[in-house]
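Visitor: The following blocks contain the structures, represented as structure tokens.
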Structure P
Amino acid sequence: MRYSFSYPICTLRGYGALLFGIFTMGVLLSGHAALGQVSPTNRPNIIVILADDMGYADLGCYGSEISTPNLDQLAGDGLQFRSFYNATRCCPSRAALLTGLYPHEAGMGKMVSNVGSAPEPGPYQGFLNNHSVTLAEVLKEAGYKTYMVGKWHVGERPEHWPRQRGFDHYFGLISGASSYFELVEEPRKRQMVNDDDLWTPPNEGFYMTDAFTDTTLSFLEEHNQNEKDKPFFLYLAYTAPHWPLHALKEDIARYDGVYDKGWEHIRRKRYERMQQLGIIDGRHKLSVTPEGIPRWELLDDPQEWADRMEVYAAMIDRMDQGIGRIMATLKEQGKLDNTMIVFLSDNGASAENIDARKLHNPGISVGQRGSYLAYDEPWANVSNTPYTKYKSWTEEGGIITPFIVHWPNGVRNIKINQTDAVGHITDIMATCVDVAGATYPKRFNGHEIKDTPGVSLLPVFKGYPRKDRTLYWEHFGKWAVRDGDWKIIGGDATEKVKLFNMKDDPVELRDLSQQQPAVVDKMKKAYLKWAVEVGVKNNP
């Protein structure tokens, strides 16, 4: 089913002759000299694709048995990061991606605020603040046409919706998780929006992932017809594979029997394939299965658990099919080579159990409309192979993400398609500014704008080494710092910190905090300083 919408013709604000001048890259944020020039005729189109709750090992090119040939092709023809970080959870990561700021700096230190609430302005207000500027706002100033499709989740009120933050057109889910076949009412009503108007899915024939893909294709076709001479920026935020587990029957059927041997078997197979692919090496030991996960052969209902993973796999498969359709359209339009496509996930796999919501109808098979289930910790542990912990935690399982960049005109002259360079979700802003020849503003709409901590990835695309820097995380009291090869983690129930050497122990299995007290003290002080600067509450 093709979703097509009639949109009013929007007129871009005038920004003077700067839009049509020649943009020359200055000194890169990483310290390298300029690597090229960007002019109005060769500025790349930019597509950022964000998956939702997808684990590090869930793509074929990262070791999975799930069929993702299109993303695998993007990775094979582009650049694949081994160590790229998000901001632990959906709302914080989306805020960091859109603004290039740490989530607290953008107003999203925790989660989005409800429509009827009156949050206190500041780091935890639950919507993007006026001291941040979005990718859409920056690139629109540089002459780009800006589009967004999918999950917003950084502002529930109309004054905080995408079209108020620089997007020319928008279609998607303003809220967080919803049924893929309809809008759910519990625990609160979800909102879908077409530009600035509330939109209700049809009763039949609707599937969220396809709706997002189809609308993306409509935007690309509209742009090619009406704005061919302008570059575009498109942010596509799929809800897949976030719970509830919903997929189309034909996609589920392809995974019939694949997971019947259980989570231990699949996790081991993924681990072996990841080594073969070079995503991990001998330093990456397979973490021990958590005690709360039962052995497969002791389950009373193994088929139900296998069915859940079949649906989860089908959801990722369908997303990949959609990305393949987008690639085909770009190729047909002659734009694939000069379009920078970035793919990542907003956090690690989700171990959440949603049974308490009581939205699942007894007798409805998992995956069908009317079911409402998650795949829970056992399969989340597989998705995060070989790492520990999950979404919302600051261990690697919560914050490391697949990261793929495909840009034939820009990612070239590299000997292999994988890199050990450490990247962070705030780098996406700096990178887009860099490749577009845009300017990150000091002021916007009368407000002072915070400086982005992100750095451009363009030197990495060209094969240059990446300098070490310090990265920070905090979410609901869980925190971490990575400084070069050292990473410290705090905020668990014991208030004990853990220290790891990520070069020697990238899976975080050997706590060195007792052997390295000076390093612990230094990194705790760095964290406390950062926490004060960005407004973290309840510092340790």
Structure Q
Amino acid sequence: MNDHKRRQQAVRLAAVAERNTDPASRPRVWLLEDSPLQAEQTKRALGALDVFHFSDGGALLERLAEETPDVVILDWELPGVSGLDVLRFIRETRDEVTIPILVLTSDEPAVLEALALGANDFVTKPCPDVVLRARVRTLLRVQALSDRARVAEQERTDALERVYEAETRMYVALDAAEIGTWELDPRTHTMQLDASAQAIMGLDAELPFAAAEATVHPDDRAALREAVAGSLDPRRRTTFSVEYRAQRSDGERWNVAWARAYFEGDAPTRLVGAVQDITERKQALEVMERDAAFRERFIAILAHDLRTPLTALRLGSQILTRRAVTEAVAKDIGLRIEGTTRRMDRMIGDLLDFTRSRQGGGMPVTLADTELEPICRSVVQEVEIAAPDRSIVFESQGDTRGRWDAGRLEQIVSNLVSNAVDYSPESSVVRVTLCATAERVTLDVQNVGDVIPAATLRSLFDPFRRGASESTSSRRSRGLGLGLYIVDQIARAHHGSVTAQSNEESGTTFSVVLPR
């Protein structure tokens, strides 16, 4: 039904409903009759009704364009536009609204033709008044019942359309939010899932609850059982809301489920719920928590480690500015300040490298033909000057040339050799070895000392990790704990790797493998 016809019918039904509820209103009867005498007789017979007389069919049809009567009485034999023409026109043009039509005729073939064209009843002329009144009132009662039925049907149709539209909006929203729906029958312990829930949970459309529970992570099953039990308990009727890990064939996912229980008395009959995959949300939350903890730790370490060199600089400057000192003392203080500033410069460089690597893209390197042996020898000599009491043995075997970033390799060697010196007894020997093959060059830095626990080895190259133990770290460390992290990032930037081994027999060895 199009909108125009729907509005037209709504107006008609509203008018009928208004008349049916208003005792003062009287049904309207339109009479098509060319005989004034017969028209007056019909009006008297229908005195309790409002009768409008038309002597010409054309005038009736013109009036019909403006309003609708409750009953039409047609005289069949008319000159001009006959009752037959009016009946045919009404049924062809007003089929969406049923107008009861009573035909007045004395011709039996005309009766049959009128009924075939859609007349509701007929009266043979001449007709007793009581019969005419009875026929008209019967048509009015039938029409009233029909109108009420149409009103009820229209209301039912409109209600169904509203329900349909609401359900459509709900399913569109559920689909947009990637939410599935499910239902549990507490009496049979079976579940039914819609297509979205099947995709989210990785389950069939219908299955036992035990089978669905088996896909839940063992650590989360107790919470799921308690949520189900609490919502189905007539005394508690708790809100069902639970997050759990689903073990699917394509891996583990995080889901959140909500539900509402329905009861008949105290007996639970249905548990209707929804489910959503929140894996990405959980992962994003974990990343945010890690980043927040990381920032707090970063700031704490930075503040702690910069305080020591800053204190040394302040004390040195106070000595130089507040009292007279000898040339030897001034030179000593100057050397200490220079060493402290180099240390701070190294910290700042480590922080810049760390920031670049954290921003994505890895550690930036500039590749060129480089020989690793002279780089290692130069770094070893620098460390020996800085720690003259320590013994460092350097050995090199084979061709140590390749396409690398010389500055970055110097960082690797300096970090590893400095760490080996810091985390080994003063009387021990640190060994630096280069071993070359046709495809790669391997750098080994080995020292004796405290064994690094296996748990620490697994996270040794994470940022802000320091040495073998906290006590050793706090006593000997000279940086922010970024050295090994930067070594690892530089090795990766060269498509290489760095590993660490630690045991009582050979001590601790860091091995860097650099493809040529």
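Derivation of every value follows stated rules applied to the coordinates shown; laboratory data play no part. For clarity, every value in this text was computed on a predicted model and none was experimentally measured. Cβ atoms are built from the backbone, for glycine too; each structure is taken alone.
Visitor: Of the structures labelled P, Q, which one yields 23 when relative contact order in percent (Cα under 8 Å, 6 or more apart) is computed from its coordinates?
Guide: Details: P: 23; Q: 7.
Structure P accounts for this read-out.
Visitor: Now, a different point. Taking distance in nm of label points 7 Å out along Cα→Cβ at positions 170 and 378 from the coordinates of each of P, Q, which one would give 7.5? Kindly include the intermediate steps, with their values, before the conclusion.
Guide: Values: P: 4.0; Q: 7.5.
Here the read-out was taken from Q.
Visitor: May I pose another question? Consider the structures P, Q: one of them gives -8000 for helix-only ellipticity at 222 nm (-39500 (n - 2.57) for each DSSP H run of 4 or more, over all residues; to 500) as calculated from the coordinates. Say which.
Guide: Attributed to the structure labelled P.
Visitor: Given a computed value of 3.1 for distance in nm of label points 7 Å out along Cα→Cβ at positions 90 and 434, which structure among P, Q does it belong to? The partial results should precede the final answer.
Guide: Numbers: P: 3.1; Q: 11.3.
Structure of origin is P.
Visitor: Additional query: When distance in nm of label points 7 Å out along Cα→Cβ at positions 42 and 98 is compared over structures P, Q, which one is greatest?
Guide: Largest calculated value belongs to P.
Visitor: Identify the structure, out of P, Q, from whose coordinates log10 I(q)/I(0) by the Debye sum over Cα atoms at q = 0.10 Å⁻¹ was calculated to give -0.95.
Guide: Going through each structure in turn, the value belongs to Q.
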